[in-house]
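Just so it is clear, none of the values below were taken in a lab; they were calculated from the coordinates. Keep in mind the model is a prediction, meaning the values are calculated, not measured. Cβ atoms are built from the backbone, for glycine too; each structure is taken alone.
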Structure P
Amino acid sequence: MRDHIPDQATRLIDVGTGAGLPGIILAILGVKDVRLIESDTRKCAFLREVIRVTDVPYQATVFEVRAESFSGPPADVVTARALAPLSKLIHLCVDKITTDGVMIFPKGQNAESELTEAQKDWKMKISTYESKSDPAGTIFRLSEVRKNGER
């Protein structure tokens with residue numbers, strides 16, 4: 001997934017990060033200013049400990065809040081893994097990216113049907129990549145995302 005993040009990205013938000021996938025891994029790999037959004041207190045405590053123990057070379061911050069309530073500055077990249085169907089992910093994340101930002105979502109075997117459903121509500125530029133960890137998976141890289149009917 002690191003390969004799909006623009007080199008000039010300065011902030012990444014991982015929505016519903018859970019155990020920190022992919023956000024904490026991307027922070028360890030050198031992505032700057034990673035914001036991990038997670039509402040579960042126990043998972044947040046775990047993430048803070050992982051950040052402390054791994055001495056993440058770049059800033060990684062845990063926000064204990066539901067995705068809908070997060071109001072920090074927008075990011076160049078927004079990720080989410082195993083959180084919701086694609087259309088709902090886009091709805092949760094569209095206000096969290098910069099104008100020229102991208103959304104990167106690993107999806108499983110239902111990726112194509114989720115994309116078809118999402119395209120009923122959303123217009124976007126779509127790049128797809130084969131998952132390296134799931135033979136049935138796909139990684140969607142979405143940009144220029146907007147609600148159908150909006151300019």
Structure Q
Amino acid sequence: MASHRLIQHIGKLYGLRVSEGLYDRLNVYYFVDGHSLNDQPLLAEVAAEELTKLLPSNEDPMTKEDIMEFLQSQQGRNEIENALKMLRRLDIHSIPKFILEGTTLVDGAADWRLFVEIFEEIEERGYVQNNSVFGALLGVSEDQIQNGAFRSLEDLEMAV
């Protein structure tokens with residue numbers, strides 16, 4: 001719960017590019033380094049360190065103390081609990097799953113041609129239908145969703 005709340009909070013503060021970067025780091029922290037996501041002091045330390053790497057030098061990152069204060073609060077808990085309820089309603093019990101255009105649920109193990117077909121349909125149409133399933137539940141603004149994880153091709157090239 002703590003790490004999910006933190007990632008959503010970071011996304012609201014700094015945008016999806018930064019929250020996705022933090023998410024990537026926390027995956028390594030948990031799956032590779034073997035640390036617990038419930039160890040709040042260590043989680044705060046790693047997150048604060050990662051934010052200094054992800055944010056431009058002219059933007060002030062949350063400090064370890066700021067992050068600990070957030071983690072010890074209940075802020076963002078309702079949003080995550082509502083997202084979990086939505087996942088149960090959609091009968092999603094494992095990952096990866098992809099919800100495309102707010103209505104199409106595709107298993108991560110689906111044949112790649114299905115993804116190509118869906119994305120070609122969207123490309124031909126020229127726009128994405130429907131809204132984000134979780135954006136409003138998690139309090140992510142439509143502007144942040146439209147900007148996505150990468151603000152520019154330069155950001156994408158830096159990520160690769």
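Observations on the model:
- Read-out Kirkwood radius over Cα pairs in Å, for residues 43-82 alone, computed value 12.0, structure in P, Q: P
- Calculating distance in nm of label points 7 Å out along Cα→Cβ at positions 99 and 123 for structures P, Q picks out Q as the one with the greatest value.
- Test item: distance in nm of label points 7 Å out along Cα→Cβ at positions 51 and 139 calculated as 2.3, pick one of P, Q: P
- Structure from which 9, 33, 38, 17, 3 was derived, P(r) over Cα pairs in 10 Å bins from 0, in percent, options P, Q: Q
- helix-only ellipticity at 222 nm (-39500 (n - 2.57) for each DSSP H run of 4 or more, over all residues; to 500) derived as -17000 - corresponding label from P, Q: Q
- Which of P, Q leads on relative contact order in percent (Cα under 8 Å, 6 or more apart), largest value: Q
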